[in-house]
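Input: structures, listed below.
Taken together, the values in this text are just the output of simple stated rules run on the coordinates, not laboratory data. Keep in mind the model is a prediction, meaning the values are calculated, not measured. Cβ atoms are built from the backbone, for glycine too; each structure is taken alone.
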Structure 1
Amino acid sequence: MSVLNTKRLSKKPIIEIYLLASVIFCMVLLQTPTLVLGKTPAKTTKSNVKSNLNSESNQRMLDAIKYLASDELEGRGVKTRGINLAADYIEKEFKAAGLNVQSVNNSAFQKFTINTGSKLGSVNQLELVGPDGKTIPLKYDKDFRSCSFGGSGKFDAELVFCGYGIDAKDVKYSDYAGIDVKDKVAIILRRTPQQGDKKSPFAGAHGISRYAALRYKVSTAFGKGAKAILFVNDSYSTKENKKEAQELEEDAIEELITTTENWEKSSKDKKTEADRELKKALHEVLQARKRLKNGTFDVLMKFGYAGSGDGRSIPIAHITIETCNQLFKDAGKPTLQKLEAQIDTDLKPESFALPQWKAKGEIQVEQIRTEVKNVIGVLEGKGPFADETVVIGAHYDHVGYGGEGSLAPGSTDVHNGADDNASGTVALIELARRLAARKTPLPRRVVFIAFTGEERGLIGSAHYVKNATFDIKNTVAMLNMDMVGRLTNDKLTVFGTGTAPRWKKLVEETAKEYDLKLSLKPEGFGPSDHSSFYGKQIPVLHLFTGTHSDYHRPSDDWNKINIPGMQRIVGFLEEIAVATAENPDRPKYVKIERPATNMRSGNRPYFGSIPDFGGEGPGYHISGASPGSPADKAGLKAGDAIIKMGKTKIGGLDDFDLALRMFSPGDQVEVTVMRDGKRVKLTVKLAKPK
């Protein structure tokens, strides 16, 4: 299941971190149905679960979970070899089940590429040019570095010092007050004013303010029209770096004293080992002193720090404090240290333009494109409704070795994702076996899809609905499974029960046969692949057995999966799928206002757009607008790319999120979108968040 990552660092100088709330929905967990190949399987209820514990179906599902959640598959991260092994396995199982696995250009694989990182291009150069052609040339790695989260491009523009790059209405502080950065290169300090002061308005949770985030600063500068950004370290953090080095030296000296005392007390037979320990402790002291004496505490960000961008951003580099001070000295301005001290004293910005100075250069950051694939198997229908389709889906990707998406900060262990979502994938395969084993073909086509890229933002399902193998207008329903492996106390959450009039009754009656205790959620949007289909006005149902302490951590392993519970879920969904395929009337789509959100809200007003994470090109791409939302009422549509909000440029989701926070509920905001290659202006009246 897709989630936004939360991380925290301690004992280091304060590092800006993307503090994004990791909140997903609610409840539940389940137990079993059985399959005898070649026959329509009998219903498996709570009462006969025990008799089926050793069934062929149970063993097959267990073996599949073990394989998909094995270390060999590397957590099925989109950049791993393991995810391709998983795709091959699913294709093989679809074929063995009796599905057609040649519907996509004689293949089961719907292939496309996504951005999975950045690499440094061949040209990265920068110089500062002053009056009368005076030049401060900068050397890569010594004076500056390109930033992986920025874009590529050439620039030759005036410089503006923008302080900390903060524009915060809530604390009545703006580094941009009285200065114009449009088409200029912004010099921006990292972090925030008054660091170390717990009473500062910028003192956030764990000492971290959201205004310290690099992406916040980039979005703010981009939105105000900056041509490029030059980040520079704040002197407070460099002092903290030095202080930490001093503490490490003191610790090493203390350890040397203790080791020397132990050496003096050691007996003859242990002298050799004591000598080794003493030499080791002395070496650590010498190394600590060397770092303190020769160390550079104004450390440039390594390429790759803070992740990668999407290729739409402006060029971004990181320059040294020494370089910046040389520029300020030649321009007749105070040093960074003096400027920081003044800001800390009165909390008033010290921004200024440098009209006679320009930054000239070129940054090349190349996006790494990785081929990924949805896996599609088809069970053709027979009869007058054979051209209509029921999609049944589950995502098969996970978060690999951790990093972005992991809830185990710093872990590089394999995140096996047994519940998320090997469980849904195995249930999908088992359901395919059951439906394909029916003696009588279903009246409608059933398309089974194992989606990729869900953890990165529903990318696989978003790609499918844009490039559907079978006419999306003739897709009558989408049934989804994400995390169905931890059925507990018979509780199952079903989302989307309000997206078609017939769903609630059908779901409730079917659940009784499997002794399932339901938590019904009417909304059609949420953090899994059914959202992409609901955005296309297709009725949906999404099954979920609840989150747990192993979610997005290495501990989500196969031995915690409830196979009998999964059997019951497969049987439950089988009956719903058959009923949907056999009913002469297709389910009627119902708009549900105020969907469950899969985005952070914080203190921003309600807008109601649905992000399209697979969108290409500039702007914040949307897959639709929530029914009844401000965006819907204003006329925003699937396929729109928001490029401007008020006077603020929008390059992506982060920019949109930041721009939205500048407004209040009730404000009427002019929003510019790109629609079919043309600019369209709409007026959105923002609402109160719920």
Structure 2
Amino acid sequence: MELLIRNSAFCLLVLWVSVSVCDCEVLMYGHVQSPLYPKPYPADLNKQWILEVPHGYRIKLTFTYLDIEHSANCYYDSLKVLDGRKVLGKFCGQRSTDAHHPGRKSFLSSGNRLQLVFVTDGSNPDLQPHLGFSAFYQAIDVDECSSPVSSEDSGPLCSQICLNTLGSYQCACHHGYQLRDDGRTCDLQCGGGIFKEPEGTLSSPGFPSSSPLRLNCTYKITAKPGFEVTLNFSDSFHIEQVYNQGHCLHWLLVTIPDKPAQKYCGDKSPGVLHTGSNMVQLEYYTDDEGESQGWSLTYTTQRVKCELKKTIINGKVTPDFPQYFYRDYIHVTCDKGYKLMMLGKEIRSFRSMCQHNGKWHLPLPECKIIDCGDPRPLLNGGVRFLSGSNNEYRSLIQYHCNEPYYAFKDVHHENFSCAADRKWRTSDENAVIPPCYPVCGRPNVSLSGRERVMGGKAAPAGAFPWQVFLRTNGRGGAIVIGDRWLMTAAHNLEVENLTKENVKVYVGDVLVSELMKHQPIPVESLHVHPGYKNNAMRTNFDNDIALIKLSSPITFNSNVMPVCLPPQDTKLENNGWVSGFGLTETHTTSNNLRYIKLPVVDQDTCRTFVETERATRSDVAPLTDNMFCAGFPEGGEDTCSGDSGSAFVAKNNEEYWVAGIVSWGVECAKAGKYGIYTHVSKYTNWIQKTMEENQ
């Protein structure tokens, strides 16, 4: 009867009567234990274990526990360890102090097998209080090379070099020799060869022993492109020469491409040779007599170096290495405010690689200062340089408006500098140029007190720069309130078959004769207040207000300037100025712009006047809260026909604002009669809304 036990760690064969062959896998370690362990072992046993590890290994056996009935010479119960025919030990007892107890001692086999035999007698058929044993075994590598002789004969395992391996060994030969088919013996073989490894060693055949005669050995060391070979000869160098003549009897010839070959002999080592090439050839020659100890060297390969001689002005090279070699990359970046330039063109980025020939694949670029281009022009303004030139980085400019006719709304003389992103920016990184807004209601000419329109004093140039000479079906006036917007009386535009092409607009002079020399300003659109009702009989002037949008903006100057608009429902001043090209006291149209200063009439007085007129005349329009009266009770000064649509302006803090529009009246300049004006502040919201919706 036989029992086969296999576990994940070892192959163990238990023999009851006879030894059987095990076909299981031979592993590297395992455990072996007595039957029933860790319970007491039975009586009348005779069991064997054969422990086996792979060839080339020995077995190390260590007991982790042993408790076998003690007797003299282990006569009754015992465990025997056999190494072939040799008994390594016969064990029993309980304590390491017992004579035949193994204690912590390990046992090493001479080969790859051990045998264990466990015997118990039958004198006590009951279970004994002894637990038996537990042992661990493992494979231990055999150093065959440490043995001076082989197992086959009295010679060495290897004739030159023995290399121990796990579970075995290998033989090798010195350089210049070749291993025979028997795997042990070396023969001289000076065929040289090609060495492609990045580093290695070479020596003459037999070195450091004397070189054989009649050698002609060739060795070639080659590295990949981009690498250079360096030879480092040892100090032990001897190649025979005739000392008196310096003639080499034997020699070592070193050949490097594109360089003269160098022949070496004598006792002086060449030392370190930097070939500067990825290929080098060595030829070793000995004749049929003499004696040379030979040579040895180590060779290494290094990457080809690329020189970086030029520095980058206003830039830097990264990474910053002391030296650069094959396949190293460099990047060039410019300092803030500078740009990369190559061959006269700007490039976004730069990277260059060190090539195998020691040259960079791209030449270094330059860093040139950036420029922001010409500053954007400012409508109705300008720009001046404060510092710097050519619009370069950090150049400082200042925008300004064409004063006194235009001004910034909130910012005055804001400075811009050329920033690194090539935009002109303020100190708070703002790139938006503030627009120039028209200055309203500030003419250059001051007005005197009380002159008349009808027969009044001619207005000096620039005194009423918002005055517009308007021609539709007849002569009228309008008011400049923006660079593309005019305000007038609605009844000026409520003419039969009137189109925007029929509306003629003239600005910039106080003489009609001069105005008519110029082409009228084209009109884009007309906007009559929706509350105004066309009345051919002129019997209703409520909401007598309209806007005219021009096709192109007006450029303001001393002769053309807008008047200011009042806030909604602004209270009227006590008096104001009115100008126009209307009828004079001689009932002729005036070539000159004329003006007069008039007081604002109390609204009750105004209402009484209108109601009185309406009581006797059917052609007098009613007065509404959207109108006010101005004039002198004694008459004599007034606006008249041809002045409709012109401005009644008031002054506040040196600024003129439009209070009214010349609308209608009853008999110009008569005592007890007043001119009636559209109250502009009643329409400020409508004016602004109309302009916003028709931008």
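For which of the structures 1, 2 does the calculation of semi-axes √(5λ) of the Cα gyration tensor in Å, for residues 261-652 alone return 91, 19, 17?
Source structure for this number: 2.
Hey, Cα extents along the principal axes in Å derived from one of 1, 2 reads 84, 83, 46; which structure?
1
Which structure, out of 1, 2, was helix-only ellipticity at 222 nm (-39500 (n - 2.57) for each DSSP H run of 4 or more, over all residues; to 500) calculated from, if the result is -8500?
1
When you work out distance in nm of label points 7 Å out along Cα→Cβ at positions 517 and 621 for each of the structures 1, 2, which one comes out largest?
With respect to distance in nm of label points 7 Å out along Cα→Cβ at positions 517 and 621, the highest-scoring structure among 1, 2 is 1.
When you work out mean count of other Cβ atoms within 10 Å over residues 341-348 for each of the structures 1, 2, which one comes out largest?
Comparing 1, 2 by mean count of other Cβ atoms within 10 Å over residues 341-348, the maximum is at 1.
If relative contact order in percent (Cα under 8 Å, 6 or more apart) comes out at 7 when worked out from the coordinates, which of 1, 2 was used?
Going through each structure in turn, the value belongs to 2.
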